[in-house]
Structure I
Amino acid sequence: MGRISTFTHVTLDGVMQAPGRPDEDTRGGFGYGGWEVRYADEVMAGVAAEGMAREGAMLFGRRTYEDFFGFWPNAPQPNPFTEVLNRTHKYVASRTLTEPLPWENSTLLKGDAGESVAEVKRTSDLDLVILGSGDLIRSLIPDGLIDEFVVLIHPLVLGTGTRLFEDGGPPATFELVDSKPTTTGVIIATYRPAGASA
């Protein structure tokens with residue numbers, strides 16, 4: 001059985017909306033897109049590259065999949081991510097997309113996200129990493145499908161925006177299994193649900 005982990009940029013007040021670009025996700029009138037860019041450094045890039053180098057697959061919600069596909073296959077070269085993203089298998093949970101998916105090595109997970117992701121987790125030995133995809137993450141939390149949260153906590157408060165853990169979600173406790181500071185004040189923290197095995 002594979003394991004599922006997240007790789008999520010958040011602010012101190014838990015916002016994960018549109019970290020990469022001003023136009024990435026303006027839902028709700030969000031006007032702070034691109035907030036994480038100024039915090040990038042070699043430590044963060046190294047952690048991201050290390051994670052992408054592991055054997056496994058990626059898991060996306062529709063919005064993040066389309067956003068990544070719109071940029072990475074034709075991103076300026078050289079960069080350390082395009083080749084890895086192209087060749088890595090990508091699962092996409094969506095009720096609206098249809099096959100064939102446009103990005104190579106992509107598989108559509110139809111129907112209920114929790115059920116389809118649970119089936120992939122049960123039948124595959126590949127570990128899955130979720131990049132972005134806040135709606136997908138929040139849909140998997142109630143069923144305990146996420147084994148590890150890698151959270152990049154930025155020294156910034158926005159006061160608005162979609163958060164990683166929404167109000168009214170199920171309570172949970174976590175154990176810190178690793179932490180690493182960057183040169184820009186970001187803390188890269190790895191949490192597992194309390195009592196979960198490694």
Structure II
Amino acid sequence: MAKLDPRRALDELIKERGESYSSVSRLLSRNAAYIQQFIKRGSPAHLDDSDIAQLSVHFGVPAAVFGGDEVPESAGLSTIAIPVLGVTDADDSLGRVRLVDEAWLRSLSHKPTGVSIVMVEGDAMYPTLRDGDEVLIQRYLANENPRDGLYVIRADTGLLVRRIALEPSRNRICVLTDNPNYPNWDSLPRNGVQIVGRVIWAGLHIA
């Protein structure tokens with residue numbers, strides 16, 4: 001593909017693949033108008049690193065197409081590149097992608113291209129997870145229903161790893177921490193929490 005403006009490139013890829021602005025926005029766990037505003041109105045001015053990494057993997061094109069750095073190619077069929085999401089939109093200290101064993105990843109996920117890595121920050125989930133631990137998440141789709149378990153959610157401060165518990169009788173959810181020193185968010189509407197992905201694996205640091 002010839003080098004294009006990131007907005008035009010993304011617009012053409014969406015049309016070529018028969019997708020929509022809203023479906024790609026949901027892929028990124030953004031509001032439904034996010035991609036349309038980026039392409040048509042120029043807001044935001046640039047996609048953040050985590051969005052670029054996810055789009056690169058989803059469309060199978062280099063990150064440079066969307067204004068990012070080149071994504072390293074996987075070394076043969078035995079590895080697969082998955083994006084590493086920054087804890088905050090401005091966080092570029094993490095690698096854009098990481099190569100992992102494809103067979104191992106497929107043992108964890110039926111859709112490995114929808115897997116991302118998030119680093120745990122802080123001790124709100126201690127003792128289950130510690131600061132610096134890494135989790136693999138299965139990116140969440142808008143038509144999925146959450147179930148009890150660990151998730152990564154998007155908050156004003158960035159990405160958070162939290163435990164979600166359902167209240168089936170009231171069609172509401174609770175967002176919980178494992179550390180009693182941090183507050184829980186009780187009895188929230190299900191659409192009141194922006195879920196980025198479900199935790200499917202955790203890598204723990206051994207002190």
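Work out which structure the value 16 belongs to, where relative contact order in percent (Cα under 8 Å, 6 or more apart) was derived from one of I, II. Intermediate values should be presented prior to the final figure.
On the way: I: 33; II: 16.
Derived from the structure labelled II.
Which of I, II yields 42 for percent of Cα pairs over 18 Å apart, for residues 112-183 alone, as computed? Write down the numbers at each step before the final one.
Working: I: 51; II: 42.
The read-out comes from structure II.
Computing mean count of other Cβ atoms within 10 Å over residues 24-31 gives 13.2 for which of I, II?
Numbers: I: 13.2; II: 19.5.
This value belongs to structure I.
Which of I, II yields 18.0 for mean count of other Cβ atoms within 10 Å over residues 56-63, as computed? Could the numbers behind the result be given before it?
On the way: I: 21.6; II: 18.0.
Going through each structure in turn, the value belongs to II.
Identify the structure, out of I, II, from whose coordinates mean count of other Cβ atoms within 10 Å over residues 16-23 was calculated to give 18.5.
It traces back to I.
For semi-axes √(5λ) of the Cα gyration tensor in Å, the calculated result is 29, 21, 16, so let me know which of I, II that is. Write down the numbers at each step before the final one.
Working: I: 23, 21, 18; II: 29, 21, 16.
Source structure: II.
Throughout, read-outs are computed from the coordinates displayed, never taken from laboratory work. Keep in mind it's a predicted model, so treat the numbers as computed, not measured. Cβ atoms are built from the backbone, for glycine too; each structure is taken alone.
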